[in-house]
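There are structures below to look over.
Just so it is clear, none of the values below were taken in a lab; they were calculated from the coordinates. Keep in mind the model is a prediction, meaning the values are calculated, not measured. Cβ atoms are built from the backbone, for glycine too; each structure is taken alone.
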Structure P
Amino acid sequence: MKRILNIKWMHSLLLSVLLMGFSSCIDYEDFNKNPVVATTIDPNSQLSYIQLCMGGDWLMEQPFAYYYSGFVQQLQGDWSATHFGGEYLIDDAQFQQPWERIYTCHLKNLADILWRTEADVEQKNINAVARILKCYFFLILTDMYGDIPYFEAEQGYITGNVTPKFDEQELIYKDMHKELLEAEEQLDEKADKLTGDIIYSGDLKKWRKFANTLNFRIAMRLVKVAPELAEEWVTAICNIESGLLGVGDDALIHYMDLLDWDETEFRRNGLAQLWRSRENAPMCYFCTTMWDKLKTTNDPRLLILGRCYAEDSTDPFLRTDLTDFIIEKAPKQLESIEAIKPGFYWWDNWPAGFMDGDTYYGKECRPQLNKGFIKGDSPAIFMSYAETELLLAEAKLRWPAINDSKTVETHYSNGVKAAMGLLKNFDLGEEVSNTEMASYLSRNPLPSDKDGQLQFINEQLWILHLINPSEAYSNWRRSGYPVLKPSTEYGAAVKDSRTIPRRLKYPLFEQTYNPTGYYEAVGRMGGEDNWNCRIWWDKE
């Protein structure tokens, strides 16, 4: 028996050697070529794919909906928004999603574009846009976790480095600033056309503005930790001839009206799908913090952003809208519409409700996101003229000498009007009129003191970023506005923090896959991966 096994082993070895020799004489690429499959990928096709992922990847955006909207008290009451973002529950399955999706999918494709076009002068524009979008995704990651792999990231299939160093956020920010300056200058009207550009259809003037505005967003992050550097960067950006995003320059994608939970489906708005829920029964309720701010300032967006719905259809778009009925019939009228306090669920602190004939209306008095926001074809807005104007208002307030002829008040007014006008991109059933915009600004004039102005400006950014929770969370940490109290101060029970967390924890798998990088980064936080530890620019 042993001899038979040895013969079989020797036969296998000989066969292997013969095959190795035989294979050295064959070009297998020619021998086994598939005539209908491309051996290279058009970087413009990759660009389309990456852009769709920016707003269509529901897995990447899951913590945005579940944690960030709750942290900054825009939405509350839905099981996910309260369980994670209101009760402050640590959940590694949630924390790993953006890390895994952005690194292994979106940045991987960008790295491939950059690697294949780096030395090709005939592809300088696709290379420049890839550099810009690389900064866009890395900004999301570093603002979420703090120190992350950056300089050595995405080199696994290029150099073989699969354990990249976790770089300090300060160095990441400085390099992103440099990258965006260089990418803006690199764009060339005489060079290659962007045939896969969904956002701007190849308009390089708008891409220059996008690069500058993203750089402006980055610079404004530094107002607490490095105000002099922030001023230097903002001053330089405002002196760039191509300018910032203006009217008609909003960076957005209109998606398809799909409901599909496939992890590789990016043609519908991912955040909208999360709000719609797997059960196709949306319960995206407003938090009292945002609802009351809109109500007390008589903001015309109040009943456009939020509506009250009956549960009379399994199709979320066929539910009866009861908002006007409640305001007309309820004894307290508008006051009968009750949002949800931080840390509580929709069934807690049951609304007073009212009787109309034999029918009691209770849960129906909870304001929800307008159903237009949960449609698969609703746009994802990455940066806007409204954000630009509001950030310019703050920049002008902090540094009056920047190259800008408008006043703080003008920028603020432009920003508020643009934010209200931005809602026209959604199927919300109503728009804010010019008269309503003017009346709102007249009723809520910008205060005369600096702190009051900073508060007003950044509360408007908070409202604007209702549909961009990631940016809402970052801007709240950057500015300190709106002033938020943790759920505990409203009497809610919490799980893993008694204060609003300042970052998300690293995915646990990094302890195994990249222990050296992981523990070096954790060491810079005092030896613990603590989500109450502030990231570099979030200085107390």
Structure Q
Amino acid sequence: MSFSRWAVAPPPPPSLLKAFPNIPPLVIKILYNRGAQTPSQIEAFIKGGEEPFNPFKLKDMDKAVTRIRKAIKGREPIAIYGDFDVDGVAATAILLETIKALGGNAIPYIPDRLYEGYGLNKPALRSLARKGIKLVITADCGIRSVEEARFARQIGLDLIITDHHSLGPEIPPALAVINPKREDCPYPFKDLAGVGVAFKLSQALFMANRRVPIAPGLKEEPNFYDLVALGTIADVVPLIGENRTLAVRGLQLLNSPARPGLKALMQVAGITPGTVDSYAISFILGPRLNAPGRLATAMLSLDLLTSREEALALELARELDRWNRQRQKLMNEHLEKARLKALETLEKNLVIMVGDEGFAPGVVGLVASKLTEEFYRPAIVLELSPERSRGSARSIPEFDITKALDQCADLLQRYGGHAAAAGLTLETRNLPALQARLEEIAQESLKGLDLIPTLTIDAEAPLDQITPELCRYISKLEPFGYANPEPLFLTRRVQVRDYRLVGEDSKHLRLTLSWASKNWVAIGFRMGPRAGEIREFMDLVYTPKLDYWGNQESVQLLLRDFRPSLGA
């Protein structure tokens, strides 16, 4: 049976289709579904996105630039306080290199995930102050650190927060708080990644330097689009609007990499320059850059991104690869244990909450993602200890996990995130109360819903419209990701001439199809167990891909779901 609800998106108005007679109508339908609903928006999307907005439109940007320039001119040491994921590490690298390019003295600080956890903490701030630091700039963290911001002020630290996560009920009392999600922030695009916010601060500093130079020796401003694309794509922010622009420009740079660290990482990961796309970042480069921060220290990844020596970069890239293999092993072990625990309560609970004293805090988020993907439920996975437990939450579109945690704030020591993901720390004795309250919230907000994932289909189309030309146009819409997913089409009553199981352990399904006297091939990865559902005529949901065999070019269908046609 089909494991998804199918929803075909409404078509664009005929006038929009007529405005682009030389573009396949299916492409216009895709763009319309991505929010490009005027001719100018469609043209901008195809060309690679909108022009980036002026960074000084961000609330508090002028305050931040003034204070940083003062620190640079006064030769004050500046601390960049980052997060340990790809987004945070890339943001930290941009701010470090920006301040150094402008003649400043910047040092990085990334907390240890195991001993310090996410975000600002008072001991770290006290340690920085004792080292003579007067200015701390956060990268991808700090927006919910109200108490820590007050503490920073008490010990004489000026604090500039750059972050993109959802705000809490109170904005931290920092010198400047740069976050496009602030209600009082006029910046037009609200969905920048943490690295995007850091990049806007970098842009603003270089703009100010052009007007009134403080770095007379600066001959060329650094190009950070490679780092921006890494963090933006890896952090799963919407790849539309300004994020699309940043990602497209960054991918161009990543495919001709100048940074020794990125060249070395691609070499170790087996990626050829020129083939880097959103998949390569999300599933090959990103996990390797994330691995040290999950299990050891993210400073290894920061050192790689900022390295200027090829030999050192290659050594670091190999170390990241080793950590990633260890991360994969741990994740598989934890997932097996967490899955068994989840199955025990799945029938009675809407929210999956599992924990274990042996779970590594750097891996629980990955395990939560897998549970949410398999069971289509909000999932929280925790590392348990006698006094305090901490974990990660992942959720489904129908349930905003951070808003749910807002209603449990009295039970939590700290938490933060966005609609689909969050981190949390609490006293272990509060776990039963947290589980009960989250379950109550879920029962109320999800009442009456059939909890299966929805496949949003861009258009229903006959197979003879799925041409190589269409596939080439679709490739211009990359990079694909959140809010710009790979296009999905629905074709009904496709005749199945043959099917067979392929791959290791017969995990995959290969269909030979017939449409208008022409044969087609469809592949369903990990769909082997569903072979018994095949009938002579099937309705198929798929993404088309160009396939090359010898000198022959053809379209192959990557199946996302299928079901027997009515009357089949």
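Odds and ends about this structure:
- Parent structure of the calculated result 13, given that relative contact order in percent (Cα under 8 Å, 6 or more apart) is the read-out and P, Q the choices: Q
- Comparison of P, Q - label where distance in nm of label points 7 Å out along Cα→Cβ at positions 68 and 308 is highest: P
- Of the structures P, Q, the one that 4.1 was derived from, the read-out being distance in nm of label points 7 Å out along Cα→Cβ at positions 132 and 508: P
- Identity of the structure behind 5.9 (criterion: distance in nm of label points 7 Å out along Cα→Cβ at positions 236 and 364, calculated), options P, Q: P
- Read-out Rg and Dmax of the Cα atoms in Å, for residues 404-483 alone, computed value 13.3, 38, structure in P, Q: P
- Test item: Cα Rg over 2.2 N^0.38 Å calculated as 1.08, pick one of P, Q: P
- Identity of the structure behind -14000 (criterion: helix-only ellipticity at 222 nm (-39500 (n - 2.57) for each DSSP H run of 4 or more, over all residues; to 500), calculated), options P, Q: P
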